[in-house]
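Values quoted throughout were computed directly from the atomic coordinates according to the rules given, and no laboratory measurement underlies them. This is a predicted model, so every value here is computed, not measured. Cβ atoms are built from the backbone, for glycine too; each structure is taken alone.
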Structure I
Amino acid sequence: MYRFVFFIAGIALSLHATRSYAADPPQASRPNVLIIYGDDQGSIDMGCFGVDDLKTPNMDRLASQGLRLTKMYSAAPVCSASRVGLLTGRYPARAGQPGNGDLRADEITIAETFAKAGYHTGHVGKWHLGRETNTNPSGQGFQSWFGHLEGCIDNYSHFFFWAGPNRHDLWDNGKEIQRGGEYFPRLMVDRCKSFIDQKGKEPWLLYWAFNAPHYPYQGSAKWLAHYKDLPTPRREYCAFTSTMDEYIGEVLDYLDEQGLAENTIVIYQPDHGHSTETRAFGGGGNAGPYRGAKFSLFEGGIRVPSVVRYPGRLPAGETRTQFVTACDWFPTLCQWCDVALPKNQLDGVSIVDVLQDNADAPREQFYWQMGSGNGAQWAVRDQQWKLIGNPRDTTLPQSKQIAGGKLKDPLYLVDLQADPSEQTNVADQHPEIVKRLQTIKDQLQDGF
């Protein structure tokens, strides 16, 4: 997160904020949806993904009761753009935000789509997609919301954690509230429970954007003590991740207590890879065999641990190794919940057959972009081939990166089947593949 873009939209766009969501007739027994979106989490940082120094019993519980997705990709290696991909089902570049800034007011979100279909929609936690009335959660289809609007806050004072202006940033349905000294994860859990309680007969969709393990690393004393023998910053990172997991478990328990677990789809995944920024003490996360981290289009920046549970529809304790992306959740949830898709172009595809029946991936091609202009970092994947333009390797701590991790090679081609760690650039050996993938990129960009 290098900059935050704030703008006041024109009158035409502001109409979006007051758009009414005329609900389609409610349908019986449609499932509830809980999307839990972590923040800056390493590619293998979940117990069920093989990491041995981090405890995540509740994420693992979701995996044991549902599916583990080992080839899940975020839509971007940076916070705002990743959320754009999740909430719109579109490439962030197509949706107009490939970096850290506002979501365009005229984009159609999953919240707007589900609200129109009779769902009660809520957001809890980090937003990072705009502060104005047509870009805050209310303007993007969330009927109830609580949390912070910018990229990160101190979890006790709730002030914006960045290089000024360090303004207070805690909101309840558009009204600034003062809860100084209260731990933000605790406040989020209470609000999640309150949202679940306030629902009527209508089904609900809750987007819980947990601001962990994003810096500042502020895990509980219990977990800091548990990890006392780990070195810094792994200790602080693990403590915050396990704290998040514990609070997730409290909400999962609440679904059980309320008799809602059997009819609630629960998804967990982070927005992208772990941070190696100075504010994160240069790291803490674990990408396993993968190169890169946050801000990088190498695998460690975009390949994320993900689990999904849907009792009665999904088998328990299985693994899916097919290529899937965060953009796919929008059409997938629409299919599961019998919600009509919006008429705009989606880049996500339904993965219901992959999840339920272990079918082949519906596509093996995807496009990523971070930033704008000629210097933007971009990548195209097609089958086992992946081409990165203006590549950046953020594996090392930020203080040790040369030129921000930018590589000398303007194009970097990898055969992921032969080289999943992306150590060897084979662009010179396969010019025809480079040309084909560049053509795919150019054709996509022409349509944005």
Structure II
Amino acid sequence: MGQILVLLCISLLIIFSLILEKNKLTPFFITLLSTIQILLGYYYLDLLSLNNSSWMIYLGNIIIFILGYFSFRFILGTNMKLNIEEIGNDLTKTGFNVKDHTTHIIFVTIIIMFTMYHFIVGGIPILSNSIEVDRFAFSSSGLFGIPGRIFLFGLPFILIYVSYYDKQINNSYSKKLKVIVWIAFILFKLLSGFKGAILDIIILFVFIKAFLNQPLKVKNIFTFRSVLLLFSGVIFAAFISSFYSSLSLNGLEDIFRYLLARLTQIAAEASYYVINNLHFFESPYSYQYNDFAYFINKYFHIQMTGDREVFPIDKIVSSMLNNTPLSEYNFIVPVTVGAFAGLVLDFGIIGGYFGMFLIGSIYYYLFINCLKAKSPFKGASLGIILYQFHVYILNGGLVYTLINTSVIILFLFMLKILSQIIAHIIIGAARKS
């Protein structure tokens, strides 16, 4: 009976959302599908623990997120007579400009060089003997962790950026630049050692198509090319998983069983633990503030908590789940707590629901402004914020996401100005000669 109820709820969520999204693969729909995977994980964990209610709590979080998204869409649509079909992108259409194109080339080159530097100095995770640990070593290349974060945030940013630029100019030069960035993005993603690399590539592609108001339809999933691409993603994930020594996987059956669990049960495990063990996390301090203090100390060496040592939510939960002592010197297995559980820690279940309603509203606000972006840089900035918002909803880490995304966008803005200056010098020298 419980299984039928879960499947019925999932079916209704998908059908309702598809109707309102007009069968389009929007960022919202991709995020919804990802949360449904976690919902299945909750249900499975309920079966193991003989608990019948936790999956309903998480279902409530998904429903509230949906209500927040579509309520804000309704409010904006009513007040502004907004019709997504007619928006397109309000990109400022310009003719081809040599100086601007040179700026874009320099900007792209700098980002790719930073990423190359990260892999050359920090090592290539997929070739490492300790791939499980090295794939998270984003500060291994030094320079205050900037190259590693350029790979994490800057490379997707520049991909969104050149996609907007290509739509703005739409000529052979812009298309070649976009192809180069796509090749670089795919290559570095595959080298990163993450089993979900191909899936991440597909998701970002779907997001970008939606940002440009050219969303894919649900029927596109069932084309031969799409099925082949998804299948290759599964095979790649299986291949990489076989190198994770801690999993001790023997044979294909073990690997695919693990991958299925990773999408559902394991994805839900940390969040489920928090929801069902709130008494373990009672603290006079805000967990969000602790996260903020931890990262401010880590990145800027500013101690905000005196002698009190603090750790981010995901490390605390992981240490409890895996019985690993909390220490900066121990490798703490990364876990995905998720946005909802992170909010529940500070504000309780009801507060978490209010938070998810707000998150749904912000999600729609960001998306509609991606559609209305008037320049490639603004579109890419909003796009990377929305993409990271998607990651935050699934993985948690609000403070980490806000700090890193903000700092990287500011850094990229400075690089863009530097690129303009260099382009001005190059064009000026060329004209004089």
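Thinking of I, II, which structure, once mean count of other Cβ atoms within 10 Å over residues 162-169 is computed, gives back 22.9?
Here the read-out was taken from II.
Quick check: -7000 is what I get for helix-only ellipticity at 222 nm (-39500 (n - 2.57) for each DSSP H run of 4 or more, over all residues; to 500), calculated from one of I, II. Which structure matches?
Label of the source structure: I.
Kindly point out which one of I, II the value 10 was derived from, the read-out being percent of Cα pairs over 41 Å apart.
Answer for the origin of the read-out: I.
Quick one: relative contact order in percent (Cα under 8 Å, 6 or more apart) came out at 27 when computed from one of I, II, so which one is it? Provide the component values of the computation, followed by the final result.
Values: I: 22; II: 27.
Answer for the origin of the read-out: II.
On Cα Rg over 2.2 N^0.38 Å, for residues 42-193 alone, which of the structures labelled I, II is highest?
Structure II comes out on top.
Kindly point out which one of I, II the value 2.4 was derived from, the read-out being distance in nm of label points 7 Å out along Cα→Cβ at positions 266 and 346.
Comparing all candidates, it corresponds to I.
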